[in-house]
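Q: The following blocks contain the structures, represented as structure tokens.
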Structure I
Amino acid sequence: MKLYCATSNPGKLREFQCAAPDFEIVPLSLPAPEETGRTFEENAILKAHYYGAHVDGYLFVDDSGIEVDALGRSPGVDSAHFNNEWLLEQLRGVEHRIARFVCVIALVRDGKLIRTFRGVVEGRVIEEPRGANGFGYDPLFYYEPFGCTFGESEPAAKMRVSHRAQALNAMFTFLRNASI
């Protein structure tokens with residue numbers, strides 16, 4: 001089955017394509033809309049409606065980021081506007097660094113919202129980046145069950161547990177079981 005996806009992030013596109021080899025993931029290249037939502041769900045739905053108006057068939061869009069408890073769950077939906085250095089600066093001297101990656105995927109068909117899928121993975125932010133795998137905040141995100149950061153973990157291992165993997169797996173399961 002062909003699924004369109006809208007992302008300008010090559011790391012996300014790789015993860016999308018690796019998550020379901022039985023689906024043909026077709027990237028859609030259009031200018032991004034302004035993300036005005038206050039939640040991951042609102043932004044994912046906003047982007048799905050925008051991009052979905054340009055394709056016939058199924059399209060999915062994700063909105064994801066990191067929430068850090070000590071920062072009032074920031075940067076949250078604004079994660080893409082900051083970087084690792086900013087996050088480390090905000091957490092300088094902070095002992096409790098509980099964090100989570102959140103991903104919400106909105107699925108549309110012919111521009112109409114079908115549903116959203118959410119994934120969350122808990123961890124903590126370490127004091128300096130470790131590992132060259134992954135992208136974004138992965139080198140700072142320590143995942144206790146692995147005993148290392150997502151940046152140090154093998155990509156296949158990360159794709160079994162990550163926030164994005166959870167949301168993608170839920171969507172792919174839904175599509176496989178849907179009468180389309």
Structure II
Amino acid sequence: MTKYATTPTNRERRFGEDEIIVSKTDAAGRITYANDVFLKVALYRENEVLGQPHSLVRHPDMPRCVFKLLWDQIRAGREIFAYVKNMAKNGDHYWVFAHVTPSFAGGDKVVGFHSNRRAPRPEAVAKIEPVYRKLVEIENRHANRKDGMNAGFAAFCKLLQKHGVEYDEFVFSI
């Protein structure tokens with residue numbers, strides 16, 4: 001895998017409310033399609049992203065446990081909505097409100113994933129960012145990345161329980 005940005009710049013990139021970032025992946029999460037908006041916002045050329053893991057745009061501020069939840073959902077054949085902070089090729093970041101769905105073949109066999117991302121409301125980012133920051137802190141307390149992810153996931157589940165909501169209700173309440 002080719003990794004371009006190694007250091008976040010703390011500069012934010014934005015895209016229009018009328019624009020939608022679209023990508024498709026195979027079942028392993030390797031990019032098979034990226035629309036022009038994806039390429040423009042993430043600062044990549046098509047030949048740089050095709051065949052690469054979608055984690056190419058993963059920002060280090062994103063808790064791994066959120067991706068665990070996302071992958072658990074879509075691999076089980078369910079859609080998920082999530083706020084995600086991504087990183088462009090130059091290290092800039094951009095927030096999205098993602099809707100990720102599995103793609104099926106032959107009935108219930110998941111063969112890939114389709115993601116549509118819109119620009120999130122600034123108020124929503126202001127609410128989710130401190131939650132994610134806390135989850136990353138919890139994850140980073142563990143030397144073993146898997147243990148950290150599991151601890152973050154447990155903390156996230158506890159937060160949802162505390163508020164008496166399921167994940168989907170939480171996301172749409174932000």
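Q: Given that helix-only ellipticity at 222 nm (-39500 (n - 2.57) for each DSSP H run of 4 or more, over all residues; to 500), derived from a single structure, equals -8500, which label among I, II identifies that structure?
A: Source structure: I.
Q: I, II: which one has mean count of other Cβ atoms within 10 Å over residues 47-54, as calculated, at 19.9?
A: The value was obtained from structure I.
Q: Quick check: -1.16, -1.44 is what I get for log10 I(q)/I(0) by the Debye sum over Cα atoms at q = 0.17, 0.19 Å⁻¹, calculated from one of I, II. Which structure matches?
A: II
Q: Which of the displayed structures (I, II) returns the greatest value of distance in nm of label points 7 Å out along Cα→Cβ at positions 15 and 151 on calculation?
A: When distance in nm of label points 7 Å out along Cα→Cβ at positions 15 and 151 is calculated for I, II, structure II comes out on top.
Q: Of the structures labelled I, II, one was used to calculate distance in nm of label points 7 Å out along Cα→Cβ at positions 55 and 71, giving 3.0. Name it. Intermediate values should be presented prior to the final figure.
A: Numbers: I: 3.0; II: 0.6.
Considering all the candidates, the number was obtained from I.
Q: Here's a follow-up. When you work out relative contact order in percent (Cα under 8 Å, 6 or more apart) for each of the structures I, II, which one comes out largest?
A: Biggest value here belongs to II.
Q: If semi-axes √(5λ) of the Cα gyration tensor in Å, for residues 23-86 alone is computed to be 26, 12, 11, which of I, II is the source?
A: Derived from I, not from the others.
Q: Figure out for me which of the structures I, II the number 1.6 belongs to, where distance in nm of label points 7 Å out along Cα→Cβ at positions 63 and 95 was derived from the coordinates. Numbers along the way, then the final one.
A: Numbers: I: 3.6; II: 1.6.
This value belongs to structure II.
Read the figures in this text as sums done on the coordinates, not as results from a lab. What you see is a predicted model, and the numbers here were worked out from it, not measured in a lab. Cβ atoms are built from the backbone, for glycine too; each structure is taken alone.
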